[in-house]
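Below, each structure is written out as structure tokens.
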Structure P
Amino acid sequence: MGIRGTVHEYGFKKTAFEFNEDGKVAENVVVFIGGLTDGLMTVQYLPKLAEKLGSLGNWVLIQGLLTSSYVGWGQSSLQQDNIEIGRLVSYLRSEKGGSRKKIILMGHSTGCQDTIRYLCNYSYQEKFQKSMEIDGGILQAPVSDREGIAEDVGEDNLDKLVEQVKVEYLDKGLKNQMLPLNFTRVSLGYPTTAYRFHSLFSKFGDDDFFSTYITDEQLKDSFGKVKKPLLSLYGDEDQYTPVFVDKQNLISRWQKATDEKYWSKLSKVLLKANHTVDDPQATEDLIETVKKFVLSI
């Protein structure tokens, strides 16, 4: 089924798709950022989410495409993602972009890392502008890439590869070097730089926000710095989460680390939800919860 909408060019060869079949400009926006290998509408619940937001009258869904979209993630970084998200947000607040008022950033999978980093790191940087501010964040499927891959390939094997990347590439100033096949088999078979491999799969790497071994004290440097409303939705059947992970306990720890005035009480473990929330009942739960959250902003 085709989806009608508006394509925005928010930067040089950077586009975003607005789910507005009627062409009208809504004043409030949920900006969706996908995970590794995601591109336009590769997450199946987006049309239904767009329909629900559109029914509110003054909200719309926009999916941002970044350098890291599709197969570009292995050559990018959260820093680059945040720069591009900042440009998209700033564009949407401009007259050309529709002079939007409220903007919520919704991350899916690795897009959750973009979202939490935007809130706890990027928004604190010196070059961050008022026009780049968002009004809230949503984490949908905030899984640990490190723990997910470690379960598949074995933690010892992964640690050996991570250490090899550090010694043979990063320590020699070769962070942008593309890795050979024995590494890319771990990173889904896609071209990956030494930096992004290490960032995704090392303990406490730049992408490591949601692992169970992160201490409560360390969470103060991520969730503890959030100054905007935050909603976390974790699928209880997420296939990329190791069986030892207590999802409810993890969410409770994130809640404890976050200022109570910013943590959304709507945060929860979604029943029957896998990584992309394919179950119809879980999809409805997700969409209704997101609706309630945006109306609270």
Structure Q
Amino acid sequence: MILCCGEALIDMIPSTTQSGQAAFVPHVGGAVFNTAIALGRLERQAGLLSGVSNDLMGRKLQDALGNSNVDAQYLIRSDRPTTLAFVELQNGHAKYAFYDENTAGRMITDQDLPAIGSDIHALFFGGISLACEPCADTYASFLEQHGQERAVVMDPNIRPGFVPDEARYRARLKAMLAQADMVKVSDEDLAWIMPEHTTLQEQAAALQACGPAIVLVTRGEKGAIGLLANGEQVEVAAERAEVVDTVGAGDTFNAGVMARLDEFGLMQKGALRNLDADNLMQALSWGAKVAAITVSRAGANPPWLHEL
């Protein structure tokens, strides 16, 4: 099983009522939640480790996991509220305003962490959960405990507005990146993480030098590149799509890449660190195909395997 570790929340997507009034429609979401959902729909064994509320929106999240074949046994349930993310679409691109104080997802601590089974062979971390305390420290601790023998994949999904103490965040992020086997970043994320370097190639190489064997960089309509441990680089073009919005695009790209590698039996620590260019190319192409379907419809609504 691939255990996805991080936030589950409600995206409030802008819409219009029948009378023409502006409105927001709740959609299940969160970067890590979206990745878990996409993996389940791509028929890979996936679970979610996250703090989830017992409130109305929390139940909506739990129902969505079950409907997409995602294992919910590692959810940490509480009576705290669900995080809400109000989405503003600008030329199809999503901007977020988060309401996250004292929420079920944010407030989990080390004492809440469950024991995990030997059937979990890979861990995925990402999203705002790596920036918001105390849960950020909790996920860092979980990685330290369980990442030594399992494949570790990260997508930092940098949101500078969520970082009250940049030095503290960078230190925690650097320590987690050092334990990762594969890291996916957008070109904007990469520039934020490695500001002392100017070109994308220099930034990606510097990130790889921090510890991950594989660095993936997504560049929107320009496609994605992947750097292998042996220094090779592969590149795939973006799939053509009629873009409705980009909510969840990177999350489903992550799922597509991991799903294809998992199908090949390569979502293992040793296998990732010795991955060859052909297998990475196939994984990136699959990720691009999955993401293209997601951006063609409103909200983070990853495709099912039969849709591909």
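The table below lists the values:
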| read-out | value |
| --- | --- |
| Answer label among P, Q for the case where mean count of other Cβ atoms within 10 Å over residues 52-59, calculated from the coordinates, equals 18.9 | Q |
| Comparison of P, Q - label where distance in nm of label points 7 Å out along Cα→Cβ at positions 68 and 116 is highest | Q |
| Ranking P, Q by distance in nm of label points 7 Å out along Cα→Cβ at positions 76 and 172, the structure that comes out highest | P |
| Read-out mean projected area of the Cα convex hull in nm², for residues 188-227 alone, computed value 2.6, structure in P, Q | Q |
| Percent of Cα pairs over 31 Å apart derived as 25 - corresponding label from P, Q | P |
| Mean count of other Cβ atoms within 10 Å over residues 44-51 from the coordinates reads 25.6; which among P, Q | Q |
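No lab work stands behind these numbers, since they all come straight from the coordinates. None of the values given here were measured: they were computed from a predicted structure. Cβ atoms are built from the backbone, for glycine too; each structure is taken alone.
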